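See the structures that follow.
A short reminder: the numbers here are calculations on the coordinates, not readings from a lab. This is a predicted model, so every value here is computed, not measured. Cβ atoms are built from the backbone, for glycine too; each structure is taken alone.
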Structure P
Amino acid sequence: MTGRLINTSLNAICPYFTMFPLAFPLRILRRYAKRNQTVLDPFCGRGTTNFAARLEGLSSLGVDSSPVAAAITEAKLAQVGIPEILSEARDILSAIKPYDIPSGPFWEWAYHAEVLVDLCRFRSAFLQDCSTPARIALRGIILGALHGPRQKTFQSYFSNQSPRTYAPKPAYAVRYWKNRDLQPLQVDVLGIMERRAKRYYGSLPKSDGEVRLRDSREIDSLKPVSGKPKFSWVITSPPYYGMRTYITDQWLRYWFLGGAADVDYKNKHQILHSNPQDYVSDIRRIWNNVADCCKPDAKMVVRFGGISSRPDDPLDIIKNSFRNSRWRLSTIKDAGTSLEGKRQADAFLRSHSEAIVEYDIWADLA
């Protein structure tokens, strides 16, 4: 649609262990979407679809039940300049007193004591108020830098050696650091933020998107923004059957957003994964909710695959989710396999799984 060179670096502000590439929604919207059409992603995750809509000048809504996902997506839609971000960062570091600083072996090994105090300053500030574009952007920057690998030159992450896509479990991480005598570094907190702000928040198109921290099984969570038309495009990727650890895998980022300082294995706002039938029922319910919020000629495109620990055929599962729904399948394409992000986890994974073929499923309203 735009036909111009654009800065896409903001899409990488914070990684997820599972994510589809920006090229997937961007190619669809650029080729088929028309001006003034609106876009919905009921499983927005790290906000790739919403960011693609921003790049193409389209209004969008992203919905997710994970606070981490919602915060990352908000950061990709923030309309803010670099000076405002850095000014806010300096103000927080100089004026905000940290509270509820976690303690214990994991925290002593994961972060240098002074770095942890500074992180808690920002956590305290954001829990009090994170409604301004500058704070929304800063929060996204910190989430992306909260944990990751140590660099040979200047440091890009606040933590000791860690995966960047998911948070290490405390006991295993402490053993890993102790066995290798990896002490946490006293990194330049403001310096890391400044480099990332300049990388991500350069010249960007205006944003016309909204994010909701909601459960898409509730119809009200998907209703179009007041005064805007129903959705013409739905581009999404639901959690693959058996993927139940979005909160636990992101527990450190979840802590920064106000969660517990240890791993919480409970998530009541999650699609059922007890068996394929329950999973399909939940997904079908969401497809029907989406239909209520779409124009009659709307199109849905779904990227879907599976995980190696579940033997069920992912193509059968996603096709079953559309049966007896208000959507009619039109095209199924092989999307290849996705290994993106897994290399960063190698230092902490004891075993590795093989990639499973993914599919792009196109559907029209019946």
Structure Q
Amino acid sequence: MFKKGLVLFLALVMVMTIFTGCAQPAQAPAAPAEPDPAEEAKPELSFGMITDVGGLGDKSFNDSAWEGIQKAGKELGVEPVILQSTKQEDYEANIGNMAQSVDLSIAVGFLMEQAMKVGSEQYPDVKFGIIDTVVTTPNVMSVTFKEHEGSFLVGVIAGLATKTNVIGFVGGMDFPLIQKFEVGFIAGVKSVNPNAKVLVNYTGAFDNPDKGKEIAISQFKQKADVIYHASGGCGIGVIQAADENDFWAIGVDQDQSAVSNNNKVLCSMIKRVDVGTYTIIKAYADDKFEGGKAIELGLKEEGVGFSDNGKNVSAEIKAVADKAKELVVNGTIVVPVTREDLEAFKPVEIK
């Protein structure tokens, strides 16, 4: 009897345990883990630009380069990054900082050549671009221009437009690259006006408008009535001098007619730095980036030329300049590149 009661008691306990377990509320599922910001996907495309000294607002080289970057950014839906250099000592740090922020870093200016060599070797997994010089590191794509060819055309225009037969050239830093502007310009002048005298002076900088103005006024006092500058931000001063003293200025890199308050920009030598920066980014975006490759853009590639937004070049002079372009493109005229080349240059009749 006792055993039978014990068995019934144990059976009852087991049933109650089963029902009690069934009545327990189900546990809530665990909340999903918060995403780790460090593990979030990096943007598919990221790129930026390091300016040369003078920075944005030079209405010339840096501004033109940035236009190409912005154009690519709009097309690709990417907000580009910019770091501005105020002095040459900024170059290396800016290149390093940019390399840590984006996948493609573009430096604009031949003065950054050594800093780019250092940065590209320090960050071998980052892509780099450079404008106006060639760096052969395997992760750098370089774009240069035939500045002498574009300068030849504005030299033709200056040689035909001058009334005094005295013409000026204002360069920035006296380096081989800027000498290409000088040499091509003089060759163009001499091709159409062998009697013209060309005054040549350098500011020693690219960011000193006051110095540009001072030199331009000095050349004007020597009877120069057309002055071409290849001096970055210094050229703003050249154009101011033209406004105040009634002579013609010739702009560079971008059409600079809007810089003049009195429409004293005869024309501008267009150097499509924007095409250069855009070309590098497009190659990167299309997975066609070729490190170690150098691209050179001249008249044939529409990388240089001239513009006349101020409408100051007569139809007759423009026709001669257009013919000069044709002769350069087909190889009849080989524009000198160096001062030594200029000494040996024999002008070809443009007709």
Structure R
Amino acid sequence: MKAALMSMGSKSSQMTLVAMKKYFSVVDDINIKNMEVMLGSKELSILYNGEKLQKYDCIYAKGSFRYAPLLRSITTAFYGTTYMPIKPNTFTIGHDKLLTQLALQYYKVPMPDTYVVSSIEAAKKILEQIKYPIILKFPHGTQGKGVMFAESFAAASSMLDAIETLKQPFLIQEYIETEGSDIRAIVVGDKVVAAMKRKAVRGEKRANIHAGGKGEPIVLDAQSKKIAIDTAKSIGAEICAVDMLETVKGPQVIEANLSPGLQGITSVTKIDVADKIAKYLFEKTKEFIEKGKKTETSKMLVDLGVSKEGGSETEQQIITNLDIRSERILLPKIVSKLSKFDEKEDVVIKASKGKISLERY
């Protein structure tokens, strides 16, 4: 099987690349800085170093928020024909703190109270009503950058004066005292493969390793694991890091990271996270290819009007994808032929989660 790792070539990406080569027969290292998207009336083309990108069985794309539009375009071009652990729209959601908060809200994932503001006037009205200290965040940013701490209304007002010149929306978030610590969990599929507790250096509120924070290994309880996994699902990522705070109300999510650093958590936990990711990619790619073969075979059988069991009068099984339009399920043409229903007949339809049956009244 052929795989491609699309990234900015960081140390973490190189660790993942080496691990992927233990499982896939071919793994190409593709720098997203050398990629182009060509839009035309007929097709969407992806170019790498000026040439059309070849077909892969697996593409693991990752990068900073600056490349979110490019990553979404690239993955959109291959989505459906290539296994990818991160959905195209996830690059838009996961690299925008506002959209991430909305996704968490929709999936009822616990998080600190957050206000979204687009004007200084609206922000000052909120600042007059809330409790301090608070956190101010820009929608984009990684490694704790773009995050500010305000201990009072006066401090927050001073920050607003500086923020006003940037002319962009920002978030005001409840500050939860944890003595400068947080938890980072790496989610791969439906599991938390590694977790660590990070402690900020003295005088620093951010616990990020890149900001000088120190980490120690931790085993998450069932609730924390579920929250981390639900966070990944909410933004459409099978692989990501989830940052949480330990509070009296339980774990609360403050961020999800689609391109987390692996050196720190690997060193702290002694878990080969890159290998966990690579093995998962390999297994999911195998499943994707096998599913594709079954779907293709089933479609051929449907077109021929036959099934694996054969026969025309007995009950037949058809494996196919659902065609849902305007919230209505359209059945394949072969189903109409096999059931021999008349449009004037009364029928009984029974439906429950994951199951539908239809028979003459």
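Out of P, Q, R, choose the structure whose coordinates give Cα extents along the principal axes in Å equal to 58, 44, 34 when calculated.
Among P, Q, R, the structure yielding 58, 44, 34 for Cα extents along the principal axes in Å is P.
Of the structures labelled P, Q, R, one was used to calculate distance in nm of label points 7 Å out along Cα→Cβ at positions 261 and 333, giving 4.9. Name it. It would help to have the intermediate numbers written out before the result.
Working: P: 4.9; Q: 3.6; R: 5.8.
That value comes from structure P.
On distance in nm of label points 7 Å out along Cα→Cβ at positions 133 and 149, which of the structures labelled P, Q, R is highest?
Values: P: 3.5; Q: 2.3; R: 0.3.
Across P, Q, R, distance in nm of label points 7 Å out along Cα→Cβ at positions 133 and 149 peaks for P.
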